[in-house]
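Next come the structures, one after another.
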Structure I
Amino acid sequence: MLLASLLIAAAAYLLGSIPIGYLLVRLFLHEDIRQAGSGNIGATNVLRSGGKLLGAATFLLDMLKGCSAVWLGAYIAALLPGLASRDAQALAALAAVLGHVFPVWLGFHGGKGVATGFGVFLAATPLAALAAISVFFLVLAISRYVSLASILGSASFPLFAYFLVTGSRSPFFIAVEITVALIIIVKHHQNIRRLLAGTESRIGAKKPA
């Protein structure tokens, strides 16, 4: 069980820590996304600073690396019995999001975890993840604040998971659902301050998120 847990955590962290936004902007625009806009490597800043295509590609690939981490975690658990499949998925989900937020390759300064968080839970709890992303798009359509949509979408996920996830759920699995949502919300602390101050940028604006 210990070996499986260590392998899952390490593999998922390294997969999650791949700085997609940084690499895409560096590859196609020969720029450092950390020096543009908000300085964040996530999809929103890439969208504003690098264009729609690179922003969409960043979101998609960040989401896919989250999905892949959870699938890999379940695969390792199947090869090395001792860790329940759902606990393996939860461990991989947490490690992948931590990898994205604190990537070893960029001095532990990464993104806010929205796309990767959606990806890990799309693989582990698809119905709850789809419900939460629906909240994201609804809030975004009404407010045009990506940050507010991200915060409310993340906050809604544990509630949706409570009602939509079937089968047994360990305390660890539930704790990871809540922890990942809290990580994403806490990473938006500067956005929360700007929202309260009325200075947050809406989608399409040139100001940093």
Structure II
Amino acid sequence: MLFIALAAGAYLLGSIPNGYLLMRFFRQQDIRALGSGNIGATNVLRSGSKGLGAATFLLDMLKGVAAVLLAAHFAASFIPGLVATDAKAIAALFAVLGHFFPVWLGFRGGKGVSTGFGVFLAISPLSALSAITVFAILLGISRYVSLASIVGAASFPLFAWKIMPEAHYSRLFLAVVVAVPLLIIAKHHQNIARLIAGTESRIGARKTA
């Protein structure tokens, strides 16, 4: 039951639809009816509000950080048999799943980039910062948010493998460190198809990624 509570808590934190709430509160608009219909920071930004886009990224990132750190604290207090890194891994997975499939919006959520960065940051700060540096460089060169997101997510397990001490590894931890980026990449399947077809929009264009 405590294990289920940990996963459920991470899911509920991850499922907070910040982009949807910010657009509803400040602009009285449903972000799902704009652009790509995605509730993430990129679509909020392309709806015409840079401030709300930045706020969406920050809040989505922070909910990922909070889910992982709170899970580690919860496990230490109530599930002493569960190693901290495994608790963080479980929370990371379910926080991202919550963002993908929020119960509040009929399980139609975002692509998990900001929340993924948040959980990565809580798991391995240096690896996450290295991955977002890759994201920023590629975004600056290509101006494709989707491409930068895909490559940035894919780079995190490589950085984690090199940077994190082996003592932190467990089968569950390694599975999640690989699974979360793969899930984020899978959520970009439409973007991947457009990138291959040459029809993907670049940052600054009105068409959403």
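Here distance in nm of label points 7 Å out along Cα→Cβ at positions 51 and 83 is compared for structures I, II. The highest value is that of II.
Have a look at I, II and say which one yields 2.8 for distance in nm of label points 7 Å out along Cα→Cβ at positions 91 and 115, as calculated. Structure of origin is I. Here mean count of other Cβ atoms within 10 Å over residues 43-50 was derived from just one of the structures I, II, and that gives 24.6; the source is I.
Taking distance in nm of label points 7 Å out along Cα→Cβ at positions 19 and 35 as the criterion, the top structure among I, II is I, with the largest value.
Throughout, read-outs are computed from the coordinates displayed, never taken from laboratory work. What you see is a predicted model; the values in this text were computed from it and never measured. Cβ atoms are built from the backbone, for glycine too; each structure is taken alone.
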